[in-house]
1. Ranked on distance in nm of label points 7 Å out along Cα→Cβ at positions 199 and 263, which label among P, Q comes first with the largest value?
2. P, Q: which one has helix-only ellipticity at 222 nm (-39500 (n - 2.57) for each DSSP H run of 4 or more, over all residues; to 500), as calculated, at -7000?
3. Figure out for me which of the structures P, Q the number 2.0 belongs to, where distance in nm of label points 7 Å out along Cα→Cβ at positions 151 and 183 was derived from the coordinates.
4. Of structures P, Q, which gives 24.1 when mean count of other Cβ atoms within 10 Å over residues 175-182 is computed from the coordinates?
5. One of P, Q was used to compute Cα extents along the principal axes in Å, for residues 239-302 alone, and the answer was 50, 30, 13. Which one was it?
6. Looking at structures P, Q, which one was Cα extents along the principal axes in Å calculated from, given that it came out as 65, 40, 38?
7. Could you figure out which one of P, Q the value 1.7 for distance in nm of label points 7 Å out along Cα→Cβ at positions 7 and 287 was computed from?
Structure P
Amino acid sequence: MTKNILVTGGAGFIGSHLVRRLLGEGSWRVSVVDNFCDFYSPACKRENIRGFVDDERFVLHETDIRDVGKLREIFSNGKFDVVVHLAARAGVRPSLEIPHEYVETNVCGTVNLLELSKDFEVPKFVFGSSSSVYGSRNTVPFREDDDISKPISPYAATKAAGEAFCHTYSHLYGTNVTSLRFFTVYGACQRPDLAIHKFARLISEEKAIPVFGDGTTRRDYTYVDDIIQGVRAAIDYSDTPYEVFNLGESETVELHELISLLEESLGKKALIDRKPMQPGDVPQTCADITKARKMLGYAPKTKIAEGIPKFVEWYLGSLASL
């Protein structure tokens, strides 16, 4: 039996990978909401979904999640079994410049979708949150029951607020909601503003890459295929009415090591432009994925030493196709 699913942000990095996975299963009719905002090139997002637009099981709505009127029309016609909410104003540093935009999109937009899911009795809601909600902490790994009341950027604050609203709607109206905290996702179609993509481009062009701090910051880099496996499991999860899961690789990589892996895969040496640490950046991230392994069957497979060459292969291929 065919099921109907709405994926917000479905033309973006993670969203387009999820759409590809769902259409590949053959049992989903996939509706996508994306506003193709110019935070990064809309052409990149259109390229992400170019292979889907002629599929009769795929429907694209060029709509902003802040436009509750248009969203209501979409819900009226969709009869959705699942909503996967990935649309967001992304990025820690830009959120310091335009915090109101982040609140309007990430908080108000999320409430719009929760309210409509309640009104139209959508049984399952999956929310794309972020490891940034953990703030700056010295103890690792990060566990889902850690305190997230001290975010250090507007972006992180909006994601924590989104989780709070998800819990509230689950409690009040019985919607089954799962919040997923993504840890530094990378892979094919990655946003060009994110570090791995940006560094690859600058190294290829023999331009200096900006390194904030002394290069010892650490991140839990997670390959997009592993993230999609976790999101797909969350879509089916219904054992508890509300749950939060970390989706990470559960290993941290120092920035110096990441740059070395990119240099090796690209066959070029990086030029380093040292800069001070930026407000809102955290020194380290590391996911405890025990809970996701146990309850979702989450099983990340791609280590950074394998993932970076795969990303570079995609990156060089994308250049060749221009």
Structure Q
Amino acid sequence: MTHTMRAAVLHSFGEPLMLEERPIPEPGPGQVVVRIVASGICYTDLHIARGDWPGKPPLPLILGHEGTGEVIELGSGVTHLKKGERVGIPWLYTSCGQCDYCLEGRENLCPHQQNTGFSVPGTYAEYVLAEAAYVVHLPNNLDYYEAAPLLCAGVTSYTALKEAEVHAGQWVAVVGIGGLGHLAIQYAHAMGVHVAALDISEEKLLLAHELGAEVTINTHYQNPVARIQHLISGAHAVIVTAATADAFTKTIGMLRRGGTCVLLGLPPGDFAIPIIDAVLHHITVRGSLVGTRKDLREALHFAAEGKVKAMTDIYPLEDVNYAFTQLAQGHIHGRAVLRIA
């Protein structure tokens, strides 16, 4: 039996990932080793690889936090998992379990959390070490490639809708119909929420319509505030998934009174909030950070029922840098997924 594995490793920010042989990890107490079949590519991975954010991980680093596969080794004390079980490894690698946030059921806000593919080695590898309490069981009717993007993009989109406090029969505007946006439309549609989709690509807006969006607006040549206010008298919520600063600038104006703007995209810089409008119209602006283990289970359940399906472009592991280029240039319609095994 071989004792090494292939992995895509980041050695320098802004440089291509290197495909290398690394030792296969061994589980400690409470841990499992998972043989990875598929790993989604998140825009966060691209940000990390380019060194876009002020907080940077230690290098070298194996990226990836949307890994799916099967358990092959159990550490001592692991009783709720068995060898051969199908699982997913998400962004939240572990949390402390003792802080106020963890005790309140908001473990995604834990200041002591570890994150897969950021503070610990990630899922762009044939084998991954994971904390058994933080892996998630995959529904039997979801294949590895369908499930992978739901471990981050899916749960992030789903949790954003919960944070928006939008209800059946109300309107949500989804800004940016990419990996997050195309899933947000489907989750909203499954919840009975009406959707307006905004993007600069006619091709992506056509996809949005096919996925259930009742209103589509091309912000390249249409005024989104005027169109939203004219067509639906303002949105009850706006979810911003785009990673460009321009996508944020008009979001407040799209809301009706009492509306909520949820921020998901992570562009460089800030955007101005019109304070008078926010106060007089009782507007809420909030960020939403991925989701908890419970949120993830719920997000997977929607997909298992056939109500949500991630669109995927599949690349072999050795093409990870090409996939990054495609993602950076906006050529991925849905979510890119690496074929690992």
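1. Q
2. Going through each structure in turn, the value belongs to Q.
3. Checking each candidate, the match is P.
4. Considering all the candidates, the number was obtained from P.
5. Of the options listed, only P reproduces it.
6. Values: P: 54, 44, 38; Q: 65, 40, 38.
Computing Cα extents along the principal axes in Å on every structure in P, Q gives 65, 40, 38 only for Q.
7. Structure P accounts for this read-out.
Just so you know, all these numbers are worked out from the coordinates, no wet-lab data involved. All values derive from a computational prediction rather than experimental measurement. Cβ atoms are built from the backbone, for glycine too; each structure is taken alone.
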